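*Asks:* Next come the structures, one after another.
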Structure I
Amino acid sequence: MGEETIKALDDVSLDIEHGEFVAIMGPSGAGKSTLMNIIGCLDVVDKGIYDLDGQAINLLKDSGLAEIRNQKIGFVFQSFNLLPRLNAYENVELPLIYRGMSKKEREPLVLHALESVDLLDRKKHFPSELSGGQQ
């Protein structure tokens with residue numbers, strides 16, 4: 001019995017300009033999640049080139065991919081991916097800490113983000129204390 005090779009993505013070329021919104025659509029098993037994981041630097045390509053803002057992403061090691069995710073990519077996952085031991089404020093603040101921002105720089109950004117989703121009054125609440133919509 002021979003091994004079956006499955007190409008999750010084949011001959012994909014995609015240019016997304018700054019400020020553009022793109023919808024990735026297709027039937028189940030078409031490779032949408034694989035494509036999003038590659039774009040988001042969660043997975044790497046086996047063959048080909050992935051260029052983001054002039055940088056060859058396919059040549060980066062784990063630490064370089066983590067830096068790209070921190071600096072250039074934002075995700076809204078289907079599941080919440082909040083850290084249960086951190087409150088709402090701390091969950092919002094965490095990526096800014098990893099970005100190397102000072103507390104003075106982080107605080108107004110975190111407060112603005114929480115205010116923009118009407119959660120400022122719940123900043124000290126833990127994920128288990130927030131509704132699904134609030135999470």
Structure II
Amino acid sequence: MNAHRVRYLIVGGYAVGFHARPRATKDIDVLVDMTVANARRTRAALLDFLGSDAPNITEEKLMNPRTLIVLGVEPFRIDVLTTIDGLSSFSAAWKRRAKGSYGKVPANYIALDDLIAAKKASGRPQDLADVDVLQRATRRARG
């Protein structure tokens with residue numbers, strides 16, 4: 001993604017691990033910006049990653065809200081998403097992003113407050129448990 005200058009944010013369980021503490025997860029969730037230029041870059045990055053053409057990965061899909069592209073199988077699955085609940089706009093979230101790393105690779109993570117909002121909006125039991133962990137980590141960090 002970085003080599004193709006994709007505007008992306010790591011969200012979900014890996015973002016919880018970045019902001020608070022690692023937890024078991026079946027996949028890595030990557031939210032991408034739905035602009036035309038970013039859809040083109042995202043598709044190119046995914047095709048490079050896969051090493052072959054993938055007719056089901058289109059620029060149109062990458063510009064469509066609620067798209068989910070699943071690559072691989074658990075526990076090594078990658079979910080590419082175009083929207084998530086609780087996030088009003090990718091552009092605003094991009095400005096607030098947290099820069100970190102994924103292993104030794106520079107990576108963009110959803111900001112802590114945006115992650116908490118997304119987890120609350122999802123409402124799933126695991127997401128609500130994540131909210132508790134994230135809020136406790138925030139309180140500890142702020143003293």
Structure III
Amino acid sequence: MIAEIGVFCLVLALLFAVLLAVIPALGVWRNKLNWQAAAPTYACGQFAFVALAYGCLTICFLRNDFTVLYVLTNSSLMLPWFYKLCAVWGGHEGSMLLWVSILSTWMLAVAFLSAPLDLAMRARVLSVLGWLSIGFILFY
């Protein structure tokens with residue numbers, strides 16, 4: 001059940017990434033300030049769901065949930081818990097999820113620490129980061 005929750009969280013993170021990529025860019029293009037101002041909200045939503053997906057995968061590793069193919073191929077019953085934490089990003093899928101989580105953390109930092117920037121510039125930056133995030137989530 002935890003694995004399904006993680007996949008659902010990743011789908012919701014993809015939805016927030018699409019919203020982050022499209023809505024602020026359209027707001028800059030059409031000069032709609034409320035669409036531009038919505039970018040940090042979408043970045044927060046994406047960060048939350050990516051973090052939940054990463055947490056679900058970590059729980060699957062710690063609980064030895066071998067019904068998940070990724071856990072089956074990258075973990076063992078004999079591994080200590082700290083090696084299981086490292087095994088989360090040991091394969092392709094986990095390292096891509098780690099990269100998406102780092103990218104979403106940077107998006108969160110841009111969303112909250114870029115107050116001196118112009119609203120349109122912040123919307124453009126977050127929109128580009130949203131497009132990058134879409135690519136990495138779909139590659140996952």
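Just so you know, all these numbers are worked out from the coordinates, no wet-lab data involved. Remember, it's a predicted structure, so these values are computed and weren't measured experimentally.
*Asks:* Can you tell which of I, II, III yields 25 when relative contact order in percent (Cα under 8 Å, 6 or more apart) is derived from it?
*Replies:* Going through each structure in turn, the value belongs to II.
*Asks:* Okay, next question. Where does the value 1.03 come from, among I, II, III, when Cα Rg over 2.2 N^0.38 Å is the thing being computed?
*Replies:* For Cα Rg over 2.2 N^0.38 Å, the value 1.03 is produced by structure II.
*Asks:* Next up: Upon calculation of helix-only ellipticity at 222 nm (-39500 (n - 2.57) for each DSSP H run of 4 or more, over all residues; to 500) from the atomic coordinates, which of the structures I, II, III produces -27000?
*Replies:* This value belongs to structure III.
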